[in-house]
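Heads up, there are several structures right after this.
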Structure 1
Amino acid sequence: MRNVLVTGGAGFIGSNFIRYMLAIEPEINIVNLDALTYAGSLENLRDLSSQDRYKFVHGMVGDRSKVDQILRDHAIDTIVHFAAETHVDRSILGPAMFIETNIVGTFELLEAARSYWINESAFSSDQVRFHHISTDEVFGSLGPEDPPFSELTPYAPNSPYAASKAASDHLVRSYGKTYNLPFSITNCSNNYGPYQFPEKLIPLMISNALNGLPLPIYGDGKQIRDWLYVEDHCRAIREVIRKGNPGETYIVGGNTQPTNMLVVQTLCEIMDECLPNSKFVPHESLITHVIDRPGHDRRYAMDISKISTELGWTPKLTLEEGLLKTVQWYLENQAWVEAISNQADYQEWLSRNYIQRGGQK
């Protein structure tokens with residue numbers, strides 16, 4: 001990796017990845033292409049704007065002419081593709097943007113890479129990599145006794161979001177098989193940590209608890225998710241690009257599968273410890289059950305044996321350690337939370353009251 005295009009780098013995981021890579025790779029140059037839709041904000045990268053090794057370009061991933069220009073102007077040898085519409089609730093309410101961004105956008109990006117890297121022979125095959133960030137949701141839901149998701153699990157998406165990501169996974173793989181485009185894919189579990197958009201479960205619960213608002217839990221709260229601290233995810237992506245064989249898929253998870261209720265209860269305990277004088281202590285008293293989401297997957301679990309065995313990656317943080325770091329970050333960065341929460345798109349979302357249903361992936 002020398003010249004890297006990160007798509008969706010103003011979003012939660014993308015911005016953390018850019019920060020991580022600039023800190024750990026002194027020779028790397030990064031171009032960040034982001035449309036700055038509701039979940040992407042330059043607030044996430046404000047302190048990087050003066051870095052010589054970092055450049056931001058405003059634009060859609062499906063804008064072929066813009067992507068073509070970026071690849072050539074910056075001699076891009078690595079693409080790390082985060083750009084996507086990601087929220088399940090939003091995909092249920094309006095799936096069109098998920099199809100346009102996640103499927104068509106990925107197609108245009110693949111075509112640009114194929115044209116520059118392969119058709120024009122800009123690089124040899126061992127010098128380039130198209131890395132695609134995907135999700136565990138493409139596999140559907142697990143029953144109580146089912147084995148964890150692995151790289152061999154059949155796809156069975158249950159929401160428009162999951163279906164759009166499954167389609168983009170298949171597109172990436174097809175370009176590798178058909179056109180010999182060097183690629184890798186990671187299917188990750190639920191990420192959490194700094195700079196996560198406030199509609200997601202963990203930042204929503206922190207914000208609501210801080211302000212004495214209800215902590216909405218879908219259904220009985222016994223849905224199970226695998227939780228991955230975002231910097232652990234960034235390390236995994238770097239290892240896959242550096243050491244993973246082209247054409248491989250890797251499952252990335254936090255090696256922990258609590259219920260949503262347990263996650264929220266743990267957050268409440270941490271909030272009690274961090275804010276012992278809050279008038280809302282105990283914060284667990286704010287928990288409220290709301291009607292479950294349509295098609296809500298019951299259980300996710302991840303088998304990370306492949307990436308652990310082949311690449312030596314395992315998550316460093318336990319869930320308790322990661323949640324504590326996350327709560328502390330949000331409490332110390334309320335100016336960022338306020339700036340993001342005041343965005344027009346987020347306020348419109350709040351006004352329609354969908355976020356109050358739980359904000360859960």
Structure 2
Amino acid sequence: MFYPAQTGGVRTYLRAKSRWLHAHSYMQHSVVAPAIGTDLDPGVVGVPSFPIPYSNGFRWPVSSALATRCLLRLAPQLIEAGDPYQFAWSALHAKKKLQINALAFYHSDLPQLAGQRFGKAAQQAANLYVGRLYRQFDLVLAPSQIMVKKLQALGVQQVAHQPLGVDTTLFSPLRKNTLLRKRLGLPANTRLIIYAGRFTREKNLFQLLRAVEHLGPPYHLLLVGRGKIPLRSGSVTCLPYEADPCNLAGLIAACDLFVHPGQHETFGLVVLEALACGVPVLGVAGGGVAELVDEETGLLVRTGCSAALADGIRRLFRSDLRAMGENGRRKMLRHYDWDCIMPQLIQHYASLTQVQWQTSQPLQTLP
């Protein structure tokens with residue numbers, strides 16, 4: 001269900017996987033997702049659906065039975081469920097009828113989301129639901145170690161760590177938009193900070209905005225995304241969601257520092273994109289982002305505190321940002337390029353089937 005969303009990393013992951021498999025193997029890769037009109041990507045099978053209001057493009061399928069029938073017509077050798085909602089149950093129904101294995105990728109921390117929006121009782125109910133759902137899959141992949149531990153605590157034992165990756169050719173320092181400061185009307189010596197993503201409560205943007213406002217000139221924050229901005233400030237410029245990844249890479253590469261204040265990310269794909277662009281990252285010591293950033297590529301500060309974010313920004317600008325950016329770029333090339341990540345994913349697939357999953361890339365172990 002995450003595929004038609006206008007923001008988020010699931011669509012990026014699925015598109016990258018489809019392209020990689022087409023280039024490096026004989027495997028056919030199909031995506032069953034809510035229909036988003038006639039302009040579907042190759043390999044996408046649309047299921048009738050309706051838009052969810054104020055959800056940045058998410059759509060709800062009319063019926064899980066329709067998705068099940070799509071899967072039965074495709075007759076796959078393996079099914080991967082990408083969300084914990086109706087499509088997950090469709091995958092389980094098709095798995096049973098086709099007598100094949102099915103795995104799930106835990107892209108979204110549903111209990112955490114339920115707790116933030118509806119309270120502790122909703123979070124407890126979501127914990128029970130997630131445990132019951134994912135225990136029925138033959139394997140569950142989680143993009144961060146913290147998500148592996150959460151699933152295990154819910155009784156899901158057949159879980160493995162599988163990080164996502166980044167297109168290091170697309171997200172590269174070479175994409176730098178050299179005219180960005182001029183376009184924004186900022187002095188050349190501006191210390192330009194960027195955040196890209198959804199403007200939602202769980203991203204802790206209010207703390208980031210307060211931090212930059214407190215720092216004042218020459219610090220300036222560029223927000224790129226969609227949603228309601230919690231605080232207006234002269235130290236902040238907001239640009240709309242950038243659908244073109246080339247343009248997004250140009251914006252990120254033109255900035256001095258990427259800041260991700262969210263503490264509940266299952267992974268944080270945009271952090272990989274920033275590091276691949278040669279830009280250091282300031283994150284918080286919580287969620288999946290904390291597993292991606294180290295002292296050689298950026299800094300982690302305590303969560304939910306604008307003063308800690310402001311102090312972290314100051315400390316990083318006193319450091320060698322260029323060296324950190326180069327370290328981050330090397331880390332992405334060595335460990336997180338899709339050519340490193342996809343063979344790991346194929347290993348998981350191969351463990352669930354009797355098919356020889358041959359690719360032109362050597363299989364690698366996790367970093």
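Just so it is clear, none of the values below were taken in a lab; they were calculated from the coordinates. Since the model is a prediction, treat every value here as computed from it, not as a measurement. Cβ atoms are built from the backbone, for glycine too; each structure is taken alone.
Consider the structures 1, 2: one of them gives 9.6 for Kirkwood radius over Cα pairs in Å, for residues 64-103 alone as calculated from the coordinates. Say which. Please report the intermediate quantities before stating the final value.
Working: 1: 12.0; 2: 9.6.
Label of the originating structure: 2.
With relative contact order in percent (Cα under 8 Å, 6 or more apart) computed per structure, which member of 1, 2 shows the largest figure? Show your work: numbers first, answer last.
Numbers: 1: 18; 2: 14.
The structure with the largest value is 1.
One of 1, 2 was used to compute distance in nm of label points 7 Å out along Cα→Cβ at positions 232 and 248, and the result was 2.0. Which label is that?
This figure was derived from 1.
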